[in-house]
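Engineer: The following blocks contain the structures, represented as structure tokens.
Bear in mind that the values in this text are calculations on the coordinates, not laboratory data. Note that the structure is a prediction, hence the values are computed from the model and not measured. Cβ atoms are built from the backbone, for glycine too; each structure is taken alone.
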Structure 1
């Protein structure tokens, strides 16, 4: 197990040297989907060690996206590149929709759909790193088989519909 984590750290150092990613490069829905499935496999195999890999390596941080993990039963964030967010109570995190009347608990919405074996895509509003105004974001979440965790990543996208994503990645 330590060898696998060490390998993930090395891969992160080699492939993740760009940090949080450059604003000029946008992650694609296909990259989000593949990265979430890859992270789910790591967490499925390593459990807590996989969560540590999500939080402590840069392998799961690319372009303008990153992978994070939740425990939907406990309604908390359990892995994130920003370690200050680990343990965050998801029942208190609303999206940043410019129309305050439409704000929602987007993580809990994803949790409701995570039981779908094909995962779930959810639309919400969030600020891009370094920006103050929210943008439309679409994230993909999947349940990790055999674990109480779900893994997620997202893209900032103004045009792709949830229907298109569900057809293309199911």
Structure 2
């Protein structure tokens, strides 16, 4: 049986998300520990402007998440039938969306009572759960070959960046 193949567009966007989400999650933990900590703090929070760093990661993540969402609902929509994929995308949307609505001075000023902040904290927890479910489901569905296929640099003919627009356009014509 040939190894699974994932479209290059999916691999690029998924790879960027897979690098940025853990970075956002960890910097978010440091922000929480430094500025909130109502449910506990890390034993040691390194000095730094973690709100600014977390916000910068969020600014970079936001357009990639939008592109990933667009891909997921067009060329990748068949993959959304997998509950683990849909849950991970929803958690990402909630985290990025609530993060965009936050103001960085809320935490610096100790104003922790904003509903958007509570939603962002919930999204932070959901991301951890969703990524765990997503990875577990991928391993159950296709094992290491499926996971390796997401990191493959191999390109098939018709799957180069110059073909991406046509792939998206074709996805709108399916079923019509």
Structure 3
């Protein structure tokens, strides 16, 4: 029994540095990540990275943040933390389906869901950091989302497919969530 306790304690000490979550250096309201000391797969810091995420599923419960929005924020924080210059990282998020309503302003979200929109602070910070947030126009139409009720920094595309097609031509790679 004593060996099991000692082994468990040693494992916890070794694993601790990998589990220590931190935010920043770009996005402070989300995108927490664990530093990975001495990775064996090198991040090339002299390249430009253009990455787009496809987010189509809303949070499972109104009032809960959508974990999918954390992923591009985490990538941005990890990249800068790994030494990639901020100017070399371009991030876009294409939102459609049930996730679309999470791009509504607080007043409209509250009217539809009965609670405040918990995603706004992170989305605002991502937008201020240069992340393009694009919503599918088909989602806007199908879910009867008045454009004036969508967060002001969100771009409206004719469809998610068009957004991804244009981003791909601009050199973005797709990371579906």
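Engineer: Taking distance in nm of label points 7 Å out along Cα→Cβ at positions 48 and 144 as the quantity of interest, name the structure among 1, 2, 3 where it is greatest. Could you put the intermediate results ahead of the total?
Structural biologist: Numbers: 1: 1.2; 2: 3.2; 3: 4.4.
Biggest value here belongs to 3.
Engineer: Tell me which structure, out of 1, 2, 3, gives 48, 35, 33 once Cα extents along the principal axes in Å is calculated. Can you show the working numbers first?
Structural biologist: Numbers: 1: 48, 35, 33; 2: 54, 32, 26; 3: 62, 41, 23.
Only structure 1 yields this read-out.
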